[in-house]
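Asks: Once you scroll down, you'll see the structures, which are given as structure tokens.
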Structure I
């Protein structure tokens, strides 16, 4: 199996349409061969990346709160030791952000 590259925006839109507010609520997200998506939610959500658009800051602040956990803004991987400039999971130059949880 190979990894596919998709823009984050349509994936975030699909997650929102399923009632997901951050990636920590997702156990599995599968892109099917016909282009549709399948979603399995976590029973016990963990901190994750917000899927609410950045321009809707007021809505984001109403629903989510930041945690102390720091994750890669590209893929959501947890920062390992605090000194990385490249994410070990996606191999991209990482922009580290605080993970969020539902209020």
Structure II
């Protein structure tokens, strides 16, 4: 569970917490919810830190790290023109005819 999800769930429980009449129970539940939120954020931070350490170990071993993949961006909504397709087709024909 991601910390964002945990936070949303805990926020959705807050109105129900206000309905509890016994102050002792309300306090205990409030403390437990705060503890859950704190542990969820610590867990996410530690997972990220662990991944950084794994990447560093792989880099030291000489292995490749995670590739940085940029999203494909289409300019002007036109992927290619007819001329480009013809040019590419002609290049492929020349390659195979050799």
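We did not get these values from a lab; they are worked out from the coordinates using the rules stated. None of the values given here were measured: they were computed from a predicted structure. Cβ atoms are built from the backbone, for glycine too; each structure is taken alone.
Asks: Given a value of 1.00 for FRET efficiency 1/(1 + (r/R0)^6) of positions 15 and 55 (r between Cβ atoms, R0 = 41 Å, to 0.05), calculated from one of I, II, which structure does it belong to?
Replies: Label of the originating structure: I.
Asks: Of the structures I, II, report the one carrying the highest value of distance in nm of label points 7 Å out along Cα→Cβ at positions 71 and 87.
Replies: If we compare distance in nm of label points 7 Å out along Cα→Cβ at positions 71 and 87 over I, II, the biggest value is for II.
Asks: If helix-only ellipticity at 222 nm (-39500 (n - 2.57) for each DSSP H run of 4 or more, over all residues; to 500) is calculated from each of I, II, which structure is the one that comes out at -4500?
Replies: Derived from I, not from the others.
Asks: When FRET efficiency 1/(1 + (r/R0)^6) of positions 23 and 63 (r between Cβ atoms, R0 = 25 Å, to 0.05) is computed for each of I, II, which one produces 0.95?
Replies: It must be structure I, since only it matches.
Asks: Starting from the value 0.96: which structure in I, II was Rg/Rh (Cα atoms, Kirkwood Rh) calculated from?
Replies: For Rg/Rh (Cα atoms, Kirkwood Rh), the value 0.96 is produced by structure I.
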